[in-house]
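So, here come the structures, one by one.
Derivation of every value follows stated rules applied to the coordinates shown; laboratory data play no part. Since we're looking at a predicted model, the values are computed, not measured.
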Structure P
């Protein structure tokens with residue numbers, strides 16, 4: 001049972017390639033995509049549950065819901081592009097999507113002044129150095 005799960009996860013992550021450097025970058029991108037997809041899905045689920053339980057109203061969560069949905073669709077498309085063999089295009093789109101999500105979901109000017117947005121923009125820069 002455990003071997004089957006490990007084999008399935010290995011199939012999802014590994015990309016056959018003759019170039020070992022490209023294979024490493026594609027594998028790392030797939031790991032990032034899978035982990036961010038899981039985190040985004042959990043964020044979407046918690047946001048919906050919080051809104052249903054009336055802990056927050058739907059209007060305050062609309063931006064987070066739209067960004068989570070767009071992120072899930074974008075991550076799926078990038079994963080397909082990476083599996084088809086165009087790792088440089090998938091990496092570029094991934095970095096652009098991360099930057100766009102940070103740029104469009106940050107709505108409080110005080111957080112921009114305090115530096116939280118600067119910290120969030122550092123994440124795509126750090127990821128770009130390895131993929």
Structure Q
């Protein structure tokens with residue numbers, strides 16, 4: 001069993017890893033997915049501006065809701081993100097795949113970090 005001080009430190013470190021490390025992981029996954037079509041990549045980057053900031057806030061919210069014991073918050077975060085990007089995605093079908101791949105990688109990373117905290121005995 002982990003004592004409270006160690007658990008608090010682990011939670012803080014994993015929260016930082018979820019938010020900051022998730023950007024690197026998501027970029028790597030997108031790089032693998034983007035190798036086929038550079039034209040789509042350039043268009044997607046122009047259309048989906050602000051993705052790094054949105055992704056960081058998304059991962060922070062997902063980590064927080066899962067560690068707080070409110071997994072329904074994951075659905076709220078994803079719904080808000082989808083609604084916020086709806087106009088861009090509906091007007092530019094070629095960027096929807098990149099949006100989905102990036103979102104999925106980001107969510108999995110944040111959820112994995114939250115699962116580590118919960119596995120250590122943290123969370124509510």
Structure R
């Protein structure tokens with residue numbers, strides 16, 4: 001089975017941070033991982049803006065395990081359009097960014113990087 005990652009960058013409607021965070025953490029993540037192929041979800045809050053002025057304050061990464069990523073995306077789209085997903089008024093739908101990515105190799109970890117450096121004498 002192939003693994004994909006869905007990256008979502010978003011922000012709350014102005015003044016709705018508490019409602020947005022409550023909905024996202026306690027409702028939305030669970031709804032998404034209940035969909036076929038979606039196996040995990042984790043949220044992040046911006047700590048360091050490295051470039052640009054309009055950085056998204058929040059990110060979510062969803063892991064998808066499937067042999068048919070198009071079917072997983074279709075299930076997400078269907079749940080969104082048929083009302084199965086509860087969307088909070090505090091979620092700014094006008095500015096959200098979401099895309100599904102496929103890996104270009106295995107993850108590189110600290111221990112594997114150290115091993116490779118040792119192999120070439122470096």
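Here helix-only ellipticity at 222 nm (-39500 (n - 2.57) for each DSSP H run of 4 or more, over all residues; to 500) was derived from just one of the structures P, Q, R, and that gives -28000; the source is P.
In terms of relative contact order in percent (Cα under 8 Å, 6 or more apart), the structure with the greatest value among P, Q, R is Q. Given that volume of the Cα convex hull per residue in Å³, derived from a single structure, equals 147, which label among P, Q, R identifies that structure? Among P, Q, R, the structure yielding 147 for volume of the Cα convex hull per residue in Å³ is R. In this comparison of P, Q, R, the computed figure 36, 13, 5 for semi-axes √(5λ) of the Cα gyration tensor in Å, for residues 4-59 alone is attributed to P.
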